[in-house]
Structure P
Amino acid sequence: MSSRRSDLLWFAGALGTAAIVVAIRLLSLPRYLFWDDTQNGSYGQWYQLGRMLVDGSWTIIEPQAWQAGNYLAEGQWGLLNPLSMIFGLVAVLVPNGVIVATVVKLLVLVIMVGGVFALARQFGASAPWAALAAAAAPAAGFTLYLDAPSWTTGFTCAALLPWAWWSLRRVIDGAHPLVFFAASYLLISTGYVSGTIALVAVFVAELAMARGRAAISRVLSAGTIAALLTVFFYLPGVLTASVTSRSEAGIGNDLFLGLDLSDLATAGVAGALPSISGYWGDFSPSPLQYIAWFLPFAALLLAGTRRRERLTGLGPVLVFGALIVAIVIGPSVLGPLRYPIRFMPYVSLGVLVLFAVLATRAGAARFERRGLTAVLTIILAGWWFAWSQNPGSSLWASVSVVIQLAALGALVLLNRRRIAPAQRTRTIAIAALVVTVLTSLPQLAASPNSPTSNFRVPSSRDAIQSVLPEAEDGLIVVGDTLALQNEPEAWGEVLQANLWYVNGRISPSAYTVLPFTALGERLCQSVRGDTCPEAFRGLFRDVRGTGMPLADIMGINTVVVVRSAFESAPAAPEGWSFESREYTWLYQRASPVPVAGGIGASPDGTVLSDITVTSTGVSFTVDAVDADDPEVVLSRLPYPGYSVDGATFAEPREGFLLTVDLGDSVGRTVTVEFLPPGWTLEISAAVLAVLLALGWTVLSRVRRRRL
């Protein structure tokens, strides 16, 4: 059989194994991949991005979304990421959120399996062992229970990093950098910082182990390309952080979504439920620390006198793994970086590639008794750690260990038989793939779904778009929609976070990872867009110096109040109607005002004409200026990146409303325009990255022709 055909067959086996593990969960729970942040974040985000592409309304900022509308700074919208665009088009074409999420995530699954397979092969693993590593990667606990069901950008980056690493190693070996440029571009433009940090760890590992001037030069050159792309995609968010709550975080350890060494000691026990605190409490209801059931068998591969020989060339994997483990067991809060457990997919990647290469180099060697004893000891120690951490949930951990012991017994029997080396490898690898599926069964019994929330939102686009068809644009939700997750009927009256995009409305109640501090204080608004009850009063309290309530300046025409947040319904303000519903109260303005983006408030003596509003700016002609108050309040947040021509900026009104001082601007046209802060530097970095990759490619091809 040809090498290429063999690789394809083993890759198909890996993909089939991973697909079965996921399919078991989908059969048990069809919504498995439509969970938590995918419901209230990703789905609406994909749909809106798809609509912007189809309608030609693509933009970097949307004032109607308020704190959720700085799309480029948010990063995880993936505005310039081809994969995100594909996800968006799928969301527009397919009228059901569950199907959209399943299609998208199965595509990511294929990318992940292919990337791990290719990377393991490049480090020297044979096709059977590369297939085992590739099949185990999406079955690892954190990926299977958090990234895949909920945190799509994390899942995507974990799938793309192996390709970036694989293409970097090709560059080190002398290949041109275009493939690396494409892979690193896809990874970095996803906007998920953990993936970019993992890529930095790859570069550090490769540079630390590089030998020779040429290899060092290639790593540094490729690193320069990646660094320039990082500047382009991340600098807008960094320069915007000063006005957001991300600037307030320090360094500390609250143990939230962090791991320790005792948790990692059960990484080989499929059903172990560790003491990882999170949204669920002090003990994780899912095996988030799990990597693969066959980890204890690494003791066989490292036993004997050839240990150093088998580790030759694996320095980058060892350094990478050490760096990522240091992050995982480090402080849970590092400034804006939270939840070190997010790096577990990269721990899994390093461990699985290392195992695949060691297994390949072990070849047909018969296992020594002391190696088998070491495996048995590690398996039993894993069970002990699993039991001691969470004695009340040790049943399925015990079942997992029984499967491991059975696999060890089968290996001992196989060790006594004389079998051709190739057949021996195939037999063990195929059996290991089967056991990978089997070990998912006690996992399913112990933890049938993600430990995060199922908000029970509707998945049908028609059902989502049928919510509040009579409501005017400029809609905000007051109260906590999380309180409605056990009342699915409530979603006929109100929606959550980014589902408003699917509904057809751009709402300030959308999801954001960059909450605007001053606005958040006024409306006590969470990242999901929910507010506290006091937000109702905040909306209808006058903005200083304008004589107008905030709702007027924000362009709010509809307020949906979650009834459970109040003892009794707030009185409807003058000019607003009131309607009582089962789960909500609906307030609607009798005479709608323009939505956000334009002039929010201007003094009586100020006269403006020729007002033009776009998503990125507003322009107007100043016919007269009020001598006592020359300031105009815009219906926009004062993000870094706004510029004004024909006037000057004043101190933002209330700390969160962009304000222009017209001064002596009578007769002038004033233009306020938004470009991401540092835009010239960012564009220069992107162009330089492209030129460096293209120039390097041309030079490498010229040199090859001369040779």
Structure Q
Amino acid sequence: MEIHKDLQYNQGIGKYKVLSSNAGVGSIVTTKAGFFIMPKSVSFWGFVKDVNKHIENFGESDTESISRAAGVDIINDPRFVEFLKENQGIPKLKYLIDVPHLSLDNWNYPKEKKHPLYLRCKENTGHELKSDHFSIPAIHFPRWFYSRKEKLFKPLEEWESLWKQKTGDTKLHYFAPPRDPYNNTHRTFKDNNQLKDIYDTLVQIPILLICKNGHISDIPWYELFCAGIDGKKEAMKNPAGFELFDYPCQDCEKGGRHELQWIENRNNSESWGTLKCKKCGKTYGLEGVMNIHPFCKGDTPWNGFGTKSNDPCKDVNRGRSVMQMALVTSNSVYYADSFSSLYIPPKYLSDAILAPQPQKVLDLLNNRWYPKALERQPGLTKEAYMERMDIVDKAEDSDIVITQEQAEIIKNRFLAVKELPKDTHEHYRFEEYRVFSNYAESLPQTPNLEFKDVDLPADLRSYFKKIQQVDTLAITLTQLGFSRVSMPVPLRIDGAVVRNEGQRIYNEPVEKVYSLPANQSLGEGLFFEFNMDTVNQWLTDHSELFKTRYDQPEGEIGKDLKGEMEQYGAPKFYLLHTFSHIIMKELEFSCGYPTASLQERLYYSDRMCGVLIYTADGAEGSMGGLVWQGQPRLIERIIKNAINNAKECSSDPLCWENEDQLNLAACFSCCLVSETSCEKRNLGLDRRALVGDFGYFKGLE
């Protein structure tokens, strides 16, 4: 369908993709019309704005109230919310909002009035949700376009002004997708029983500038042309940087600014073409334009134009950060920093997470009641304050009903100094691991997490402590930020993961972040817990060999994984991770799931060694095919087949003897899987940790 109106210029996109590795905030998305757009900060997303507005106007509400009033679905995962508050430094975070799916009709118009949230909100409150509530706003990026007819080369804002002047369409109703006001095709289309002229589209230039700190900019084409005709071509290629954005341009000798044209060069495949001034005729060839290195000015266009990073854009090693050129389709343009959580029912975490009502009382204690008491009596200690206070009565005054037992828990929480674990990421995973490890089956009435031990076959008992069938699980995923140029590297302080470098997906101050978009998927899985006694004995028996084999030099690729392995032991990681991959590959044959629909969840540290292999493909999960493979006779055959297949690879002996950084005896023929399935980007794999002279499963036939 040809697009003629702005309302038709809607891009259908699945709810799971807007928080994925290639279509989140600040990424470059290709539209059906062939143009490139950039999703804006979540601060501009309709349903996030509506929740935040409700909180600003009416204060905090319980989950049901906020869901009814703001027209959203709230994801139930309080453990995840608490983790994000502390780990990401967003103390006011209260809700994870399920990204609503909005379908489009045949003419690309949103069908919000048929959406369940729209119907529910109208029934409960009488309020009608707008289509903006469900949409993800985006901008055109890159912003420079040229005309096929006139060859004029301008930023989008100037093309919009020209369109208004030449067509009289002051509201830009018929400008989408960006159209050339100089190129009337002399064809028409009918809109509201009126014939409208069809104009040819503009051409978008698919190159841009990125920096390691996550900033992205249009090439300053006008300044580039000026510097080029001034003889600065080689200076712009200086790896140490060049002041291009603020280059002092001289006016055209014919008067005023230069009027740029984009002249394609079809004879030289290495050149993008030539920039030419229409007025004075001066030209600048674009050979080598991919090698320029301007200083970064901190642009964050996903936050709105004119906004920049609060901190100067600096390189850790070289002072000012230098940008590099990239194609819009390059992988280096966008690396998402996502985090997922396995839902653990509060029954398993009674010592960690309070129920909603007691939590509300604790929040009031910390944020309102005690601070007001301090205003009246400076120097009042928490202990002295609690001696004269009845928490149950005080809660009743605020229409909150709690028991005396809950009041005692609240008191202990209020008085205690919370001691955070050293590595919060490791501790978060350990909470999940501990549930599987400590329970033979799930507790009754714990929806979204159901599991049970399988009768472990005799041949596997020395290698595994247990194997479990996880009939139901819920995985919540949210995006925290993103980086460019290279993959995000976690910041580690004394071995503890604090956060990842890069840009955030919101632009408010952290004190104003009340909600984040997220997706929750239901699925099933298989959990494998290794026998730690056997693992430790294996590590001891081959300790000298492992010192040399797994002492890989550190490089830019896998820097974060290298640090993690140094902290908890590389041999155990290679064992666990490679086992996970060969099982996923074997499951592809045994139960029909392509490896791209399977995912791994690694439990690796000094106190855990296990893996959860699961599928959560869409909101409906799966149909039991994966859990079925957990039956004793089937799982034994799967593991043995996987181990036997790992002994040989079609790329041997090259694969077996490979010593590349972080990946040893591993390749796509034997161990590597889809990158969407792997938690560690297909790094840290070695078949010889499983089989061969020193393999963990050497004795398993």
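State the single structure among P, Q that was used to calculate helix-only ellipticity at 222 nm (-39500 (n - 2.57) for each DSSP H run of 4 or more, over all residues; to 500), giving -8000. It must be structure Q, since only it matches. Quick check on the output: -0.61 is log10 I(q)/I(0) by the Debye sum over Cα atoms at q = 0.07 Å⁻¹, derived from one of P, Q. Which one produced it? The read-out was computed on structure Q.
Read-outs throughout are calculated quantities, based only on the coordinates presented, and are distinct from any laboratory measurement. As the structure is a computational prediction, the values presented were derived from the model and not from experiment.
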